[in-house]
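Given below, in the form of structure tokens, are the structures.
Every number in this text was worked out from the coordinates using simple rules, so none of it is lab data. No experiment lies behind these values; they were computed from the predicted model shown. Cβ atoms are built from the backbone, for glycine too; each structure is taken alone.
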Structure I
């Protein structure tokens, strides 16, 4: 497995569980409920709600799947079903404070123990992997290459060699076209580093600046897609309920939904065109022919990719020049998690409608 990809998975655990303070908080919760005055249902249920919120976040980030690739000595702590246990405990309307404390204390102690097991193993692996990644990063910088991971999770793309080949071909064509939009340099053959199993993870080298712009482009699409999902899963329901069946208002709301849906692909196209024009300022030799056709292909493939729940990761992001400067690879990861969380709230009909609207149609003769 690619070292940068493994480090990315370890960093996700450290960001969500260690750097966020969650592990420390769980330890503090255990200590605080040992005190008699804190063994009341209101206080303990409030702590339970905080733990459940964090575990739901871990699920939205796909942490369990990532850890399964790396851990060997112990299973990911997420396999404990802590979230389900806490939900069952909190839904018990007859339990008293003492019984709640006994169960809650046991759940938290087990959770902390497994988090520490995972942390110890991942810390040891991180030390080893870092020894090998330094020289690779220096090599990549010299070659002006970045390592990018495209993750295919939808069964249609990964269910057969024929469909997977089509998906890879679309990405190969799109990346070449996108390269032509942003630079006059001849695009090099995209070098494939590795294909990892599970949800198929295709890792390749690509021009560093193109990779950074591609990350920004997908981040733009995810932001707009996330706004649409929020509208569909929550906002629209509340607004429509307030109309009390008013046909004029309902008609306007239908039009708003249609425009927001179309804006997913349109925002990606607009961003790609903006990037093209910005690059033209410093590279006058960029090919200006068939720009609309190229933008259409780029926006179609990327929209298809994110609507299907697939992902992209920049495994070798640029180093921040300022301490408070955002890491675009982390921003992309966060937007992906937000979309995943909101997509779960759609019903099956709504999910299928999105797939039908934005799935790229292949030539039947291919």
Structure II
């Protein structure tokens, strides 16, 4: 069985991404200034798609070149396991929640279940994992092109799909309009795979230049998104309709999301020798990164628990206590799973689904 070699830098970066996702999903319960900052710098889905592609280029490409069959089996298997995890979450989260609070009849429940299992509806939080299923299923094509050094062809094909998606983001939708149309968001995946491939050839000294470019790009994109506070920039934005959008993603939204990701990636790589000296902070984020898929699933249960108590009329004090309990519970659960992993005590079902 193939296993990923752990990279502390990547685990740390992945931990930042999943922490951002948890905070964004809880942001509605925070004071407005905090929630505004969290929502403005939300890079969670972008980060996970980018990192999924990054590992294709950095980790799997070398193995694919030696023996492609086990790699293809593992990646297709990963897509299948995500389907299983999604079905478990449907049965234990969305179906009970919607049946109790929203659906009015047995026919409604049956219809909802069918739509959910066929990925035809968009349920908050549960709409995220299905985005990765076609990406992993298509990853053998990426590996084939990367292995033949057809990087430019891969990027051009991905960009062409993205531009088609900008014209009609729901061209392949057969149910509800998807929150994260794959035709658009695949560009993060492909970009990640190319950067992952290049990272094996990138030296530490190269990250000085990359970091400066990433920082400049981030400042430019911040002005692109929030420049309306300046009269001259506001006029240009209005004249050329330059408004970054995430739902659905447009060119400017992709630029903004990419700028945050590339800055954090370059920052992590450039300053890792300093970052890793903050042992406790780094270890917490690395812990979250190592168990990011499990953390995503666990946090979904806590989110819906809080929503359930809110729907039942729970007051602010109860909700605040639940928030604290959720954060503590997530940390304890992930720490326990990580320790079990180190001592090889993980249940078989967990190992099969999450490793």
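One of I, II was used to compute distance in nm of label points 7 Å out along Cα→Cβ at positions 57 and 281, and the result was 2.8. Which label is that?
Among I, II, the structure yielding 2.8 for distance in nm of label points 7 Å out along Cα→Cβ at positions 57 and 281 is II.
Suppose Rg and Dmax of the Cα atoms in Å works out to 20.9, 63; of I, II, which structure was it derived from?
II
For relative contact order in percent (Cα under 8 Å, 6 or more apart), which structure out of I, II has the highest calculated value?
II
Computing distance in nm of label points 7 Å out along Cα→Cβ at positions 25 and 81 for each of I, II, which one ends up highest?
Comparing I, II by distance in nm of label points 7 Å out along Cα→Cβ at positions 25 and 81, the maximum is at I.
For distance in nm of label points 7 Å out along Cα→Cβ at positions 105 and 337, which of the structures I, II scores highest?
If we compare distance in nm of label points 7 Å out along Cα→Cβ at positions 105 and 337 over I, II, the biggest value is for II.
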